[in-house]
Structures are given as C-alpha cells and as structure tokens.
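There are structures below to look over.
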Structure 1
C-alpha cells in the first residue's frame, strides 16, 4: 500500500512539473505571437518607431496628441493601435492631466528578438 501511494505522489509531482514547463513554453510562444501581431501592422510599426525615436516633449514620453498630429490619423485610430502595442507590452502608458503619454519598452523588444533567435537558432 505504501508503494502505491508513493508512486501516486511521484506521478503527481512529475505531472505537475511537466505542466509547469509546458505552461512556461506556451506562455513564451503566446508572448512572441502577441508581439509579432503588434509589429505586423505598418501603422503600429510607425507609431512604435515614433515613440521609440521620440524627439519632442520634456522627457522620453510621447504625448498621444503628437502621434495624432504626426500620423494624420484620427485619435480613435491611434488609440486602437496604442491598445495593441500596450497589450504586446511594447509601450508603457502614463496619464498626465487630460493627455496620455507613451514610453517605448526596449527590453520587451530585446526579449522578443532573443526568443526568435532561440526559436530559429539564428
């Protein structure tokens, strides 16, 4: 009887370990796919490029008003693309008064490139 319960505990521990490993791998793949989707749209890529190369305002944050002016897009369209970039964790948002400001999260893009490198052994 002791042997049977020990085997069950061992099997549970092994199954749990496999689950944790698979969860991590699937999570990493989902993160890669989210970022790939965010970068696949030319307008989002342009918005991200503008945020990353920001040369205006008092700090490294870019106001959404500048994105609307620079791209010529409606504010609702810019907001949609911003939402996609935030969901991919490529930008950070901060509200100041009535405007939202955005900051490029370089570390996320570096992790994405590293993950691609690992996946394709580049």
Structure 2
C-alpha cells in the first residue's frame, strides 16, 4: 500500500523538486554570494536535474490518468514539461520558463485534487 501512496503523489513531488532545484539553487547561490562565497555550478547538470524532475512529474501525471481517467492534467503537465525542457536545453527565457513551471504545477495540483 505504501508504494501506491507514493505513486499518487509522484506528480506533485516531481513538480515541487523541479521548482526547488531551479529556484532553490538560484536562491542559495544568491545567499552565498551575499556572504562572499562563490560556487561554480555545472549548468548542464543543473538543467538536466530540472528536466529530470519535470519528467518525473509527467510520469506521475500518467499514473494519475490511470486512476481518474481525465486527460487534461497530463496534457497540460506535458506541455509545461516540454516548455521547461525547451527552455533548459535550447533557448533560455525566464518568462517562458516560469510559464512552463506554472503549467506543470497547475497540472500536478489538478491531478492531486482529482485523486482525493
């Protein structure tokens, strides 16, 4: 039973981790910079982690689809993850990135509500 509970929350966990890896890392770099500490981040690994967690969220939305049979959350979440992937790997734009995170988060929240 425990694994079912984890798969029910996989979309929300993936979306949250993707957001934390993206904006949490930026926040931490800013705080450390203010304290005079400079760190080097491998941008490829950072972008890869963000995309990987967004993909985990889409997989979780797929599990949610199997549970509630509503197609819109997975469609919106896939669009959000595709936008995030494009922005991370092809051409970065902060506004487009944020819109991808909004779509992915909205889909994860909608999926979570449908499973309650």
Which structure, out of 1, 2, was relative contact order in percent (Cα under 8 Å, 6 or more apart) calculated from, if the result is 34? 2
Structure (1, 2) behind the derived value -23500 of helix-only ellipticity at 222 nm (-39500 (n - 2.57) for each DSSP H run of 4 or more, over all residues; to 500): 1
Given 10.0 as the derived value for mean count of other Cβ atoms within 10 Å over residues 11-18, which of the supplied structures 1, 2 does it correspond to? 1
Supply the structure label, taken from 1, 2, corresponding to P(r) over Cα pairs in 5 Å bins from 0, in percent with the calculated value 2, 10, 17, 17, 13, 9, 7, 6, 5, 4, 3, 3, 2, 1, 0. 1
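We did not get these values from a lab; they are worked out from the coordinates using the rules stated. Given the structure is predicted, the values throughout are model-derived calculations rather than measurements. Cβ atoms are built from the backbone, for glycine too; each structure is taken alone.
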